[in-house]
Structure 1
Amino acid sequence: MTAPVRWRDFSIALFVLTISVGFLLWARTYPARSGAVPELVAWATIVLSLVDVAIQFETPWGRWLRRLVTAEKIVEWKMEGDEDASLGRILAAIGWVAAYVALLYFVGFLIATPVYMFFYMWLHGKLGMVTNLLVTGGTALTIWLTFEVFFRYPLYPGVLLGGY
């Protein structure tokens, strides 16, 4: 006997789980200190994707877990009568993540994160240039202070800037 499954969401959850396991394996190739945060992120993502996989099953346990981890009144992203996201929108969303990962690889966290945020907010947030610069600058400063200064944890600088 098989339980009904929300196949679209289930396949996305499995995809994220697979990527997370791959990221964990990749993070384990780093030197111990450098791989600590990537491994932590990978494990957190694995746990959350396992929860996401579990809530896709229409079983008593799956429904209980879904009620536990979701809001009681979920606000739907699409308006009534709207269709599901088009393939182009889905690919664009994946493209944003892929571009961020590529940027991380080449120029590191301190440059990639504010650049990604700036362009995303500029194109999708419709915020002014000054607001974008303040938010992204504040984010970069917060990341630098938190990791480099307070934790004395060197962030990955990217292969173009001396990364490993």
Structure 2
Amino acid sequence: MGYVESFYPVIDAKSRVLVLGSMPGVQSIMEQRYYANPHNQFWRIIYSLFEKPLDSDYDNRIQFVREKGIALWDVIETCQRVGSLDSNIEKEVVNDFKSLFNNYPNLRLLAFNGTKAFGTYRKSVGLELARVDYKQLPSTSPANTLKFEEKFKQWEVILDYL
């Protein structure tokens, strides 16, 4: 079991929607980039929401989400896990959401990227901590075999909060 640590949040005072994954996958951790696996559909979905062509440059992607009012983070700060699957996560410790919400009061929506992110947050943090809306969205991970069009349709809800 390897020890795994998540990234710092990508967030600023303009952020309205916080997208929360569970824990970065192996490739993301190796590259130190959110959603680095080219088969993960996160970036494709986000760019498609705004009808923009996908930018291949990571720094441009981060700038894009910031400009749109979208923040990125993970529910889990540290855990033990072999591989990238959420089902392998053990001994998780969640991030400090109380401080995050105090520092960024303009958040309107927590958009959970998958079942594990939502379930861990609900169990370990609680849905009453912040006065925001919560939406569990289909995971953009390649492990989720739902078709892109269906994922995209459900992810469109975040546009209502920007």
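Just so it is clear, none of the values below were taken in a lab; they were calculated from the coordinates. All values derive from a computational prediction rather than experimental measurement. Cβ atoms are built from the backbone, for glycine too; each structure is taken alone.
Upon calculation of relative contact order in percent (Cα under 8 Å, 6 or more apart) from the atomic coordinates, which of the structures 1, 2 produces 19? Attributed to the structure labelled 1. So if we calculate distance in nm of label points 7 Å out along Cα→Cβ at positions 59 and 107 for every structure here (1, 2), which label has the highest result? Greatest value across 1, 2: structure 1. Figure out for me which of the structures 1, 2 the number 15.0 belongs to, where mean count of other Cβ atoms within 10 Å over residues 11-18 was derived from the coordinates. So the calculation was done on 1. State the single structure among 1, 2 that was used to calculate mean projected area of the Cα convex hull in nm², giving 8.5. Derived from 2, not from the others. Comparing mean count of other Cβ atoms within 10 Å over residues 115-122 across structures 1, 2, the highest value is found for 2. The value -8500 for helix-only ellipticity at 222 nm (-39500 (n - 2.57) for each DSSP H run of 4 or more, over all residues; to 500) was derived from one model only; which of 1, 2 is it? Traced to structure 2.
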